[in-house]
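These are the structures, in structure tokens.
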Structure 1
Amino acid sequence: MKRNILMLVITMSIFASSNYAQTKLLTIQDAVLKGRGALAPKRLQNLTYVPDSKKVAYVDKNQLNIVSAENGKVVQTLSTAELNKVLVAATMDSISAFEGLRWKSENEFYFTNKKGEWLYAIDKKTITKSERKVADATLENLDEFKEGEIYAYVKDNNVFVYNNGPTKQVTVDGSYQIVNGKSVHRDEFGIHKGTYWSPKGTALAYYRMDQTDVTDYPIIDWTSYPAQNKNIKYPMAGNKSHYVTLHVYNLKNGTITPIKTEGPQEQYLTNVAWSPDETKIYIAIVNREQNHCWLNEYDVTTGNFIKTLFEEKDDKYVEPLTPMLFVKNNPKQFIWQSRRDGYTHFYLYTVDGKLVKQLTKGKWEVKADNGMDEKGENLFFAANEQSPVNQDFYSVNLKSGKMTRLTEGNGYHSASMNKKCEFMIDVFSSCYTPAEYRLVNASTGKYNTIFKSENPIKDYKLGNWSLFSIKNGEGTDLYCRLFKPVDFDSTKKYPVLVYLYNGPHSQMVTNRWMAGGELWYQYMAQKGFIVFTLDGRGTSYRGKDFEQAIHRQLGTKEMEDQLKGVEYLKSLPYVDGNRLGVHGWSYGGFMTTSLMTRNPGVFKVGACGGPVIDWSYYEIMYGERYMDTPQENKEGYEKNNLLNHVDKLKGKLLMIHGAQDDVVVWQHSVMYQKKAVDKGVQLDYYLYPGHPHNVLGKDRAHLMEKICNYFIDNL
């Protein structure tokens with residue numbers, strides 16, 4: 001029923017959208033370079049909570065607006081013109097916009113001009129030179145505990161700590177082989193940094209990564225004369241991995257304690273967390289096979305192992321992504337996220353490892369926690385309980401288990417709580433709703449809208465878009481997005497561009513503005529194309545079985561679902577089934593090449609970027625999770641090795657790669673090109689020197705123009 005309502009709302013919105021006066025046409029530069037800027041739904045600048053108050057503040061049209069979080073009304077404003085009067089009176093440089101805006105207290109904020117940083121007192125209308133200590137923002141891996149006063153950073157792969165005085169070099173063994181204080185395990189398992197401050201800032205935990213046994217991999221710098229090789233460490237599936245340990249630096253006495261994480265060297269140390277009293281540290285240990293996880297407790301003073309709180313196993317893989325969250329005002333309890341019942345949910349535990357209760361349950365997924373109220377009674381979180389393509393925010397009472405939806409409106413809510421979790425800034429969007437900014441009372445769910453973004457492309461000629469679902473071969477819903485051509489005529493036959501990714505940790509089709517689509521789709525709609533996207537098995541937020549269906553056979557189940565999408569397209573009377581194209585990048589590049597060769601003739605044209613060709617050349621952490629090792633899964637690696645299918649290519653295929661790609665290394669597409677030459681198969685190829693895995697910046701317009709023209713010219 002919920003999904004039927006979703007489709008009805010979106011369908012009704014489609015007809016409403018046709019009322020706009022649309023005359024302009026997009027250029028590819030507009031669609032790519034302005035698609036996330038001037039032609040994206042307007043965002044409120046500097047939107048934040050005002051400290052120690054029930055207010056929020058934002059900047060709009062060079063005016064600072066201070067708004068009551070209780071009723072959504074503007075209670076105070078300050079324009080740049082008004083602030084400039086104070087600056088001129090003090091013989092100081094004026095400003096043209098609020099820059100470097102940061103709040104110190106309810107009545108004071110920092111801002112910058114040409115002469116530095118200043119502190120403005122709203123009530124007194126006075127400006128004084130800032131005395132705020134600020135860490136050098138250029139410091140590598142900067143991690144601040146107390147702004148400008150206590151922070152850690154990395155230099156030459158060594159950890160340094162500044163503590164209101166001389167800087168202390170914590171480690172001395174940093175080198176190309178030994179990396180301290182940086183993210184490890186190739187940023188998998190939710191890891192995105194390498195240092196972890198204790199709750200009171202008295203100690204710093206940091207990763208140490210020994211890469212000695214990891215193979216060197218060449219990345220060529222083509223800008224130097226002559227070109228130079230710059231090696232990186234790249235652990236490929238089935239080969240030796242790095243060895244990670246965790247260490248604790250005590251700021252008071254300068255001691256370093258290694259945490260004694262016994263076991264195989266090539267295990268993964270994930271989801272680091274401190275106990276509230278700073279005496280314990282917790283690590284989710286995952287074996288290299290990634291099918292077994294231990295949540296372990298260690299003594300910070302000695303580094304000794306204390307106990308395993310619990311274990312999690314899976315016949316395919318486990319993937320802890322979020323550290324334990326201690327309950328406020330109750331250090332003996334914590335919350336853990338797990339997929340043990342098939343969907344990501346919250347579980348309440350004691351520090352003895354005893355399960356108190358499962359807090360959330362159902363065939364939907366918890367997506368992120370957003371903190372607890374001051375009493376530690378209610379947990380706030382994002383979830384897709386209403387629909388897999390939606391996102392809402394909820395609270396759940398830890399004692400009663402009662403769950404309350406706090407956001408209204410069929411669509412996608414991105415929210416942030418204030419420090420006490422009393423109020424929530426909710427940015428709401430849906431398929432045909434650009435953006436609405438709301439202030440929500442976290443207790444009642446009542447909200448006030450403080451800003452609505454206008455349709456940023458209302459003056460352009462557009463193709464209508466829709467969000468819907470179809471069934472795959474197993475009867476499971478697959479969510480789809482379709483853009484129709486500008487000036488659509490149902491009696492005509494149109495070419496189709498299928499844009500896909502369809503890999504883990506992705507969701508491309510959502511009930512957001514343009515159904516989660518990008519503006520270059522509309523550029524192609526102007527050129528007479530239908531643009532279609534489908535999220536098949538392997539993608540996120542649909543439960544464990546949906547994602548794990550691809551295990552040990554990447555590229556097989558995903559293709560089955562994508563071909564169901566092709567069946568649907570060919571059933572439409574206005575689709576020319578002989579003019580189908582497919583495009584994707586990274587995993588989507590792998591999928592594009594798979595579809596062009598393992599199902600030859602379905603698509604006439606393909607364009608792939610940064611494609612994985614042979615999974616045995618991809619990194620251990622990701623590759624072995626989904627494929628096991630090449631030694632364990634020889635058949636799976638062989639079946640999905642696209643070098644074995646080059647000679648089956650029909651139609652035209654454009655392959656693109658960044659020359660400095662350190663994620664899907666350039667060797668993948670080079671091997672494919674060589675095999676094509678060996679087999680006498682014609683292949684179009686393009687290289688972007690200076691770019692890693694993604695082509696960004698101004699060159700992205702060049703990239704998308706090349707890709708779009710390839711389909712325009714050949715379809």
Structure 2
Amino acid sequence: MPEIALAGNPNTGKTTIFNALTGATARVGNYPGITVERRSGSRQVGDAVWTVHDLPGCYSLLALSPEEEIAHRALVGALGSPRPDAVIVVLDAGSLARNLLLLMQICELGIPTVAALNLMDEANARGLSIDCEGLGAALGVRLVPMVARRGEGIDALERAVTAALQVPPQTRPRWQAPSPELATALATLRARGEAHGLPPMASDFEACWWLYSDADALEATHPDAGAALEAASGLSASARAALRSKETEDRFAHIDRLLAQHVGRLPQRQRSMTERIDSVLLNPVGGPLLFLLVMGALFQAVFAGVSPAVDAIDGAMAAVSSQVGEWLPASALRDVIVDGVLAGVAGTAVFVPQIAVLFFGIALLEDSGYLARAALMTDRLLGRAGLPGTAFVPLLSSFACNIPGIMAARAMPSPSDRLVTILIAPLMSCSARLPVYTLVTATVFADAAPVFGVLSLGGLLVLAMYGLGLGLALLAGALLRRTVARGPRSGLLLELPPYRLPAAHSVALVVWRRVRQFCLETGPLIVALTVVLWALMTWPRVELPAATQAALQADVAAALDAPGRQLAQARLDDAAGAHALSQSAAGMIGHALEPLIAPLGFDWRIGIGLVGSFAAREVLVPVLGRVYGRGGGDDLDQDVYQRQVGGSLVRVSQLTPLVGVSLMIFFAVAMQCMSTVAIMARETRSWRWPLAALLGLNGLAWVLAFAARQIGLAAGWS
């Protein structure tokens with residue numbers, strides 16, 4: 001089974017080609033021992049099955065960033081997997097001067113290599129004419145012209161890789177030192193490296209990689225790399241940097257000569273569409289306003305546009321639960337299936353539309369090239385917190401999930417920038433908070449009049465929660481940069497890709513994978529915890545006191561009409577459920593927490609939800625659905641009482657708009673996620689920072705929720 005690596009610079013269409021090659025077979029994991037995402041997939045080619053690995057985007061194989069080190073280690077077989085049998089290097093046909101450096105380095109590893117010359121349509125639109133055969137011959141590789149987002153060139157790429165796998169090893173180019181000074185340094189390093197703790201170097205290219213790589217970038221996986229390199233090579237860091245600079249200049253001079261021979265250009269061209277659009281979207285005044293409008297439209301679509309789908313799923317799950325309840329005889333097994341398993345499935349399914357729309361919007365923005373502009377615009381904003389625009393990517397990823405966002409911070413070169421980004425990432429409202437926001441807005445703000453006649457109040461409140469988290473993150477970042485994480489602010493080096501029409505297939509795959517990930521990874525956790533919580537809320541079983549039960553049964557018997565009997569029976573059932581829940585194991589936990597959370601307007605029922613949600617924030621939704629569905633208390637009346645429908649939370653008097661806002665604020669700020677705490681400890685290599693973040697953020701959440709409640713009460717919003 002051939003192992004095929006996919007490499008390339010960022011923004012060359014590498015992901016599009018990966019999706020085209022692997023389709024729905026792609027899977028996501030981490031490199032062994034490294035918290036960096038690794039994507040792999042398979043492709044049937046004749047009788048063979050290729051395994052395709054998507055390497056991190058990088059500009060060269062020198063370890064000037066974690067991505068470059070990972071790409072190099074993957075290509076030489078140093079990441080727990082064998083050396084790839086072939087490499088596909090994806091090139092942007094319109095930016096060959098930048099892309100060819102990586103291609104040349106990979107060719108010199110001696111691995112069969114094919115170059116996918118992508119984005120040919122954009123290159124042609126810019127007036128470029130590329131002699132693919134001549135340039136490929138000069139480089140010693142096959143160049144395959146492609147427009148991957150339209151599927152053009154995929155079959156030709158497959159044939160070229162198949163042919164490259166048949167090339168005998170002895171005919172492949174090998175790297176040679178371009179100067180006597182470098183050759184001497186490499187020979188010295190290879191001879192003395194192992195004596196100073198460096199791994200064996202099988203070739204001059206391996207030695208050159210060690211000699212040229214940035215020592216700070218190597219420290220994460222190779223402690224004391226700088227001192228070992230200096231001792232083994234006899235060259236200081238500045239001397240090594242001078243050699244690297246000289247060779248890089250020579251390589252780019254060679255690339256310029258090749259392009260002059262094989263790439264033709266029109267003498268003049270009109271202003272491109274990208275330049276015209278950027279004159280508007282990157283305007284210092286209009287750009288940020290348009291960015292806010294785009295994000296506001298996305299959130300409105302997530303919370304207002306999917307309501308019909310959510311209602312349909314909710315109704316379907318209610319019908320299924322009701323039917324199953326009728327089929328099964330009354331027993332503990334029926335309660336487990338209906339009130340545990342099916343309730344957990346409902347608590348997962350109703351949020352699939354929101355998650356699908358959210359990631360659909362993000363995929364459109366990313367594939368179109370707009371998110372890179374957003375990073376450029378937010379560089380000014382993040383600069384006020386002492387962070388570079390490169391922090392935008394980890395923080396943006398944290399809106400999906402704090403864990404990959406924290407992992408993405410590894411790509412930031414500055415240790416102080418990386419630490420601050422990790423510590424403030426949990427303030428980004430991740431998708432796990434989305435169900436909590438939706439629960440509150442759908443429960444207590446569903447009937448609110450639209451703002452300005454068109455804007456959903458629920459959508460605006462959710463947007464406010466996202467803004468609250470971002471604002472607090474900036475304030476916290478500024479404070480941390482001036483105290484525990486002092487250091488100069490790093491600059492932003494960012495390539496702006498041209499605007500492109502997103503490929504429907506690629507966007508659909510992104511949405512499918514994110515929804516599948518939510519259903520397969522979060523769904524079972526929600527179902528399992530819902531069942532556990534059902535058990536905690538059910539045992540020990542305690543009946544209503546005889547006198548109370550007799551009085552409520554008398555009310556049922558005394559009712560004069562069917563609606564009156566129905567309401568009286570509902571009060572009896574609710575009182576029995578409330579008493580049983582209060583005396584259950586879950587009720588005991590909730591009562592123990594109540595003195596701490598009562599100032600926020602939370603009762604012991606919400607306390608049960610807070611405990612369950614620490615395993616996963618979104619677990620709060622089925623938890624509160626079960627808690628309030630089992631008993632709303634003694635102050636229910638016909639105006640506010642509604643029977644539970646499916647997995648939805650019943651509207652009860654305890655969950656008022658003020659309590660709902662307080663709950664949203666608490667969840668927007670608190671770090672209610674054990675997995676986030678664990679990954680912070682792993683990335684910072686210490687429990688000090690995650691525990692400090694846990695205590696600090698949860699304490700801040702309590703203070704802000706308390707302040708919001710007091711302001712609301714003072715304003716008469718009871």
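Throughout, read-outs are computed from the coordinates displayed, never taken from laboratory work. Please read all numbers here as calculations on a predicted model, not as lab measurements. Cβ atoms are built from the backbone, for glycine too; each structure is taken alone.
Here distance in nm of label points 7 Å out along Cα→Cβ at positions 165 and 525 was derived from just one of the structures 1, 2, and that gives 3.8; the source is 2. Match the computed value 0.96 of Rg/Rh (Cα atoms, Kirkwood Rh) to one of the structures 1, 2, and report its label. It must be structure 1, since only it matches. For which of the structures 1, 2 does the calculation of helix-only ellipticity at 222 nm (-39500 (n - 2.57) for each DSSP H run of 4 or more, over all residues; to 500) return -18000? Going label by label, the one that fits is 2.
For the structures shown (1, 2), mean count of other Cβ atoms within 10 Å over residues 437-444 is largest in 2.
One of 1, 2 was used to compute distance in nm of label points 7 Å out along Cα→Cβ at positions 101 and 565, and the result was 8.4. Which label is that? Computed on structure 2. Each of structures 1, 2 was scored by distance in nm of label points 7 Å out along Cα→Cβ at positions 453 and 469; the highest score is held by 2.
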